[in-house]
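The next part holds the structures, each set out as structure tokens.
Throughout, read-outs are computed from the coordinates displayed, never taken from laboratory work. Here the structure is a predicted model, which means the values were calculated and not measured. Cβ atoms are built from the backbone, for glycine too; each structure is taken alone.
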Structure I
Amino acid sequence: MKFGIIRERKNPPDKRVVLSPSLCQAVMQKHPEAQIIVEPSPIRVFSDEEYRNAGIEVAPKMEECDVLLGVKEVPINALIPNKKYFFFSHTIKKQPYNRDLLRAILEKNIELFDHEVITNTKGQRLVAFGRYAGIVGAYNGIRAYGLKFDLFELPKAEHLKDQQALITEINKIQLPNCKILLTGKGRVGNGAREMLDAMNLKRVTVAEYLNEDFDEAVYCQIDASEYNKRKDGVRGNKADFFANPEAYKSNFFRFAEVTDFYIAGHFYGDGAPFLYTRDDAKHPDFKIKVVADISCDIDGPVATTIQPSTIADPIYGYEPHEETVIDYKNNEAIAVMAVDNLPAELPRDASNGFGDAFAKYVIPSFFNDDEEGILERSQMTRNGKLTQAFSYLKDYVGK
């Protein structure tokens, strides 16, 4: 079995990779029947020379490989027919901008395996960049807070080597007395919490956060059961919320009344209520002035996120009464950080973390007859057609 690590060709450039040089070595040691060829790349976070020094072949020979491994979408003109591909296709939610990509994959008889649906038997994702989105998102949010109020200036995350370098920088600054709210307790939320804990910020309970005043910066981490409540007044729980989101309404505004800085690291499912609306943001008791929206659902549950931002220009201002974008330093503006590819700012750490999981869960499936069903569940196309699990995309790709 010959694996190819493809060059990332999507713009803006992404430096991440599925397998680092050391992981390539580990895969070939554990699976002697595996071969790996790396396509040359001028932007990858691990240089061609690092792969060569690890004994990995670097050559433009992707046509010779059976399975091609990438991170972001592959441009249509770069797709090689009749191959197996792994990458984030961003098509499973019927994203309009990638309709033609999925059509081309079917036309070229490509077997597409999407990283986003690599799961275990319980449907839990096995490989993801979420933790690193949380880490960078929290850092970027802290940076935005400093810039919004002219308190401090942190360097951009993309200019720092790794998470430890980010931690070093945030420990050089002092946050004022403020309340920070973090939603989500999954990979993203817990990644963000790592950074708040690294600053030695005091973590407080929901009751303390809502009802008490402090003389230092504090944070509270909450999940869906704490910012939603059942419409019928019956006591709900997280499991019930995810099973029956339409039975709930938002209970978030009580947090918005006391929060200075909000980090959105939650998962938002179809049918769930918005955390806060544009009308909520107009309310005189709405206190939030800085939002780090790691989840970045546009015109979604975090109503101040009306467009994504970029690594180059990560912060914009949301004017709640006009519902428009303005200078984030304007007194009326809510500063919004909504970069939609945050892990790309920490490419070395993100690649190592993602690759560890990919090597642990996915690579063995090629050599054990997919005994856990990992390949079967993540395969979107086969023989020029959508697989049964993804047949709901038929109307999306058309005839």
Structure II
Amino acid sequence: MPVLSELLGRDVVDEEGRRVGTVADLAVRLDDAHPAVRELIVRGRGRTRWAPREEVLELEGDRAVVRAAALAEGDPPGAPLLLGRDVLDTQVFDVGGHALARVGDVALVRSDDGRLRVAGVQVGMGSVLRRLGLRRLAARLRDDPVDWDAVHLTSRHGHALELDAPDPRRARLTPGALAALVARLPPGRGAELLGRADPAPAAEALGRQGPRHGGRLVRELGTRGAAPIVAAMARDDAAAALRHLTPARRDRLLAEMGEERAEVLRRLLAHPPHTAAGLMNPDVLRAREGTPPDALLALATASGTRLDAMRTVVVVDDADRVVGAVPPRELIAGTCRVLPTPVVAATDGTDRVDEVFATHDILLLPVADADGRLIGGIAVDDVLEELLAARLPGRRRFPHTRRRR
């Protein structure tokens, strides 16, 4: 199987054997899962020319042979993807493995129709060492091949072409893969990718970002682009991202949403970020005291709540005061016992929230207002998110989680 690095730099001659330059690059279009090489880019005598692949008589030998009359000045039309410029040594995202890697080489293959096609990329150190001429050492190392159909390009031109491709790979990204890719792209490119996705997966992907990065993405999306995505997000995630916008920008964005949704977010944003209410999600499964077990189970299984922790059913009395909770383990066992649960006040600080989770085996912590009525809940994963964010490089190792980042 040929690789791109072995072709680049080879002499190019015409049909009479006269040297016309060297192979500078290969051009493809993103119109196939494994696109065919469409043009040969030739550089020589201080100028760049190109020839259609059909006019290249030989490419994979010791030298490339091209019809001299077919060479045209400049670059191929349509701004194609150039494998050397836009792929080799750039970073790509492995959609299947949810990993970012640097391309050491591009693998090519001769297909049944006789065309030279892109098979995938090689991201192991072996391909890099081989290009440096260290073949013996390279032979001891494994190349990690990634099929082209699982690659998302992060180079500026490659990324732009992928978004406009007829069958863009982004359309097949799971929300998890989309979230991982967006987290690794610069905010502008990440926002562009979210803006091309459907609102539901885009909302889930945006909700998985850290609040600060989520705010950057919302700013890059612009008011109209962000509104349908933020409207589809979990409310606590949406509020966390909106906290990182200026009040004026936030108001414009909320004005683009439905009034009911906007009002809920305004109430959440009114709580200081360093309080329990600033962390909570108002979407809590709740049931009245005395609800039969089969009804509790039906409530939990029918809910579309994203977080497993939110499968906890909080049981309240007629005044909406917390009586206890039915955790997921009780629902799974079918016993549906109402167990005692701690409750924090909306104004309690995040240090109190940390303390409660550290001393109680719970997945969801109910939050009550000044009158003791249930107004939301804090999932354990939100607390873990805060603690992990506090340990990012450049921060103190174990600071208190004073605010959402």
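Below are the figures for this structure:
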| read-out | value |
| --- | --- |
| Test item: semi-axes √(5λ) of the Cα gyration tensor in Å, for residues 60-187 alone calculated as 26, 22, 14, pick one of I, II | II |
| Entry that produces 2.2 once distance in nm of label points 7 Å out along Cα→Cβ at positions 204 and 380 is calculated, selected from I, II | II |
| Identity of the structure behind -10000 (criterion: helix-only ellipticity at 222 nm (-39500 (n - 2.57) for each DSSP H run of 4 or more, over all residues; to 500), calculated), options I, II | II |
| Structures I, II, by FRET efficiency 1/(1 + (r/R0)^6) of positions 76 and 276 (r between Cβ atoms, R0 = 41 Å, to 0.05): label with the highest value | I |
| Which of I, II yields 22.2, 65 [Rg and Dmax of the Cα atoms in Å, calculated] | I |
| Structure responsible for 9, with relative contact order in percent (Cα under 8 Å, 6 or more apart) calculated and labels I, II on offer | II |
| Comparison of I, II by mean count of other Cβ atoms within 10 Å over residues 108-115 - largest value held by | I |
| Entry that produces 1.16 once Cα Rg over 2.2 N^0.38 Å, for residues 156-363 alone is calculated, selected from I, II | II |
| Structure from which 13.5 was derived, mean count of other Cβ atoms within 10 Å over residues 12-19, options I, II | II |
| Answer label among I, II for the case where distance in nm of label points 7 Å out along Cα→Cβ at positions 84 and 164, calculated from the coordinates, equals 3.7 | I |
